[in-house]
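Read the figures in this text as sums done on the coordinates, not as results from a lab. Because the structure is a prediction, the values reported are computed rather than measured.
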Structure 1
Amino acid sequence: MLVKTKEKQISFLFQEMDPFFEIGCRILEQEHTKQMLPYRRIQQNGREKLIFRAEGDHIVRLMDEMPKFGEDRRVDLLYEMIYLNKKVEENGFLKKECIWYKYDNIYYDRDKDCIMTVVLPITGELRYADDTKWYDRFEETVEHVVSSVRDEKAAHARKIVRMLRAGKMSLEDALEETGRICCRTSGKADSDVHSGQSAVLKLLYSGKGGRYEFLVSDDDFLIGRNEEQADGVIPLALSRAVSRKHCLITRMNQKYFVQDLESVNHTLVNGIMVPPYELMELENNDILSVGDIEFRVTINKYLQ
């Protein structure tokens, strides 16, 4: 697929014929998704060419409009992007990976107050010219969107994208989580489904060194020997196998996940090693091994 851009226009010339191309075109014509740039279809040397154009002075490049947006509007844009992913997949045929999320090719409709981007009628993942994967482009655009957002909200947004990428969160759950930090969700999701209630995770160690209990009620909880940075401090007297910053427990959508922070002696869940920086879900009665310290996991959901 060859891609060419010029002012307010993006064209795609398909090198190979996709047998599902016609079906994809019909679906897009029926969807009437307001965030989708309109296109015209032509034949060029026997190949399909789609030309998307941002018509009118009210449609401008998103990157030019972004400096005008405050924090709340930026978070709303993140919600719109995730909602568009979900909207495209609702037909059961097209996938979110056919959305062209290259940041400098995304537009903004001032009249409709929404992003405008390319949605291609293809079933496979897009191939960017520089071999960048779809989620890399999505994350890159999200990074631009949240670049001026407060640290805690930006961190939450990045966490949502990481969870989506790892397949640990559905688009519906991602919308719900984004709604927690979003001011204007247009009625698409409740900002707090559980009315201030949240899950609480307890880690209990009982062994030769005594009894240690950690109560995890925040979105992030760091375990390690570093007394200045760790939320759950494991003293050197109890274990020399625990790293200064050993593992991080993250709560998203009332679920808890653990990721190892490249510790020397690893993090395990029920004897299975957690690869560095990958997310593994924690469930009731799991055994979380932090070095040579074993915690039993208890999750009490929706406590006040």
Structure 2
Amino acid sequence: MSTKPYIRGLFIFTLLIMFPLFTIDAAYNGECWVVSNGDTIYKLDSADALMDPNGITIPDVSQVQTVEVDPKTGVVWISVGAANTVFRYDTAVGDFKPVSGINRPNRTSVNPSDGTIWVGGIDSAYKIAADGTGILATITGLLEPDVSVNTKDGSCWITDKRGKIVRYDANGQPASTPFSLNEPTYVAVNPNTGNVWATDTQANILVKLDPSGQEIKRIEAYPMPMSPRVNSKDNSLWFISASNSLVKLDDNGTELVKVEGAGMAILCLSINPKDGTVWIADQFGSSFQGGVSKYSATGQKLVENPVMMPSYVSIGHWSGQ
């Protein structure tokens, strides 16, 4: 007999018990949410990165991929690959809701303008309603897609690891000419311009495309570019290079900051556009057991705290507020 219903039920029960132990403010509370070891979620303070005393432990559930906070409402979205489900938790009122039918979710992008979220699964991309009541759009025939939603018009850039990058409108219809890379892995849209940065991590390529899908800029100076994030306040781009360095470029692709040795195995970064700080999840950290660090907008390390094998970070600030 399959154990999936039991695991899913235990997951829901555990969250319902654990989450009411704390609440967060609706907007600009600035907490940083972290996935640790694939089975634990922590909320860190935005000032000192210290762990909230009410860490959320999720026993017997594997493959927690992402935890994404909507900075406008405080809603937290959790993707769990093993359960084929994205879970929506409204921390303001204590409402918890699973959205099933998502095949192996592992990438997420929240649109604070309307509360919807785009999710990349193993072979499809999905747009989920803000209230978690259902799936609004499904795009099939993809391989391990990354997603990045434009908060200005609701469109979403989506990669297909077999070679294509396409912008889709808010209804899930193609809205750009497909752009080809050998193996596109990440995208990050700039909502101020509609342009997007995309990476081919294996080929060491970073490209900038306009909203129609035409190439504007190509950069091949950084090994293994991954996890790009645009700071909509100043149009800068941060990304991870070679799993151990942080790079900041201006909107034209000129290097502004490079922090070599920022970590040992950095998997994800998140930007706070309010103050320009950058948060990273380093699988090893200084302790070789894992750490979450915060860097200033100019690349100075401000704080690091041990978190066991962190794989994802999401900071709760949005410049649109």
Structure 3
Amino acid sequence: MGRHWYRASAAIVREASNTVDRQRMRTLHRKSGTRHAAMAGLWLVIGAVGAALAAQGAHPWLWPAGIALLGLFALDGTVMLHEVLHGLVTSPRRPRLERVLGFLYALPTGISPSQFTRWHMDHHRELGDPVADPKRHHLSPKRNSRLVKALYWTPALFPIYFRAAAREAVSYGPELRRRIARERLAGAAFHLALAVALVTAGGWSLWLRLHLLPLLVAFPPWFALNRLGQHYAIDPDDPAHWGTLMRRSPFFWDLLFLWSDYHLEHHYFPAVPASNLPALRRELDPFFAARGIRPRSYASLLAGWFLRNEPPHARWSR
């Protein structure tokens, strides 16, 4: 791979690093199994509350909230998997534990953890390259059409994603492709068994509320919104701004997205655990201000994406 991002960003990352005290930076990079367990606990709470609301029958008006939380639970499983693939669970790393956790975190969506890992690490290496970056090349809308953009917020996301993943997998070696196929088969078997168990236990309605609707209807909007805050509103001419700087929201988006809304900061320092990204952001605020990189809200991104029909990976108006 060409390592496009590393070549373009080396001086910028050094500049950003120099704005943070060295001891403070070492502290921010410190990994903790306890903190990861707490993060996993928050993830499980989101899923448990969603399941309780969607499963109960006394107050049907609460079903949409439960379905929405279960869709968020599925998305946040990929966030937890993201922590695993970057080796941010324990110090030193424990490969067997990481394999087990990666498989479990991938189950809610049924994705292959091996493909997600390869896809994401290639994205890190090739950020800024419109072809070598697989997320940009295969998954970003190719037509700047509101209708095409809207499809990513619907069940159409699944054929879009798996088509993109299949196209990228052609370049992988045979052993990795076989491992991806086995993991997808295991994920499919899990979801089939879950569907049968839910229908058997509570009928079709329970299955719809706890399984099908969270995945097909609730997950795509969460996924699309989270991705909207990553690399769409950028400055293509400034590698320091090849990601979107999001407005801090410590008691809402941080908790809902498990700190994955600090995406630009993560690309600068991918070895910082997610729970430390808010503190890293506070340290980097002077750097971003000096470079004129201003934070955006999700509301402003939605307005730009749909109302002004801004193109992906471009400089947006404010």
Computing Cα Rg over 2.2 N^0.38 Å for each of 1, 2, 3, the value 1.19 comes from structure 1
Working back from -1500 (helix-only ellipticity at 222 nm (-39500 (n - 2.57) for each DSSP H run of 4 or more, over all residues; to 500), computed), options 1, 2, 3, answer is structure 2
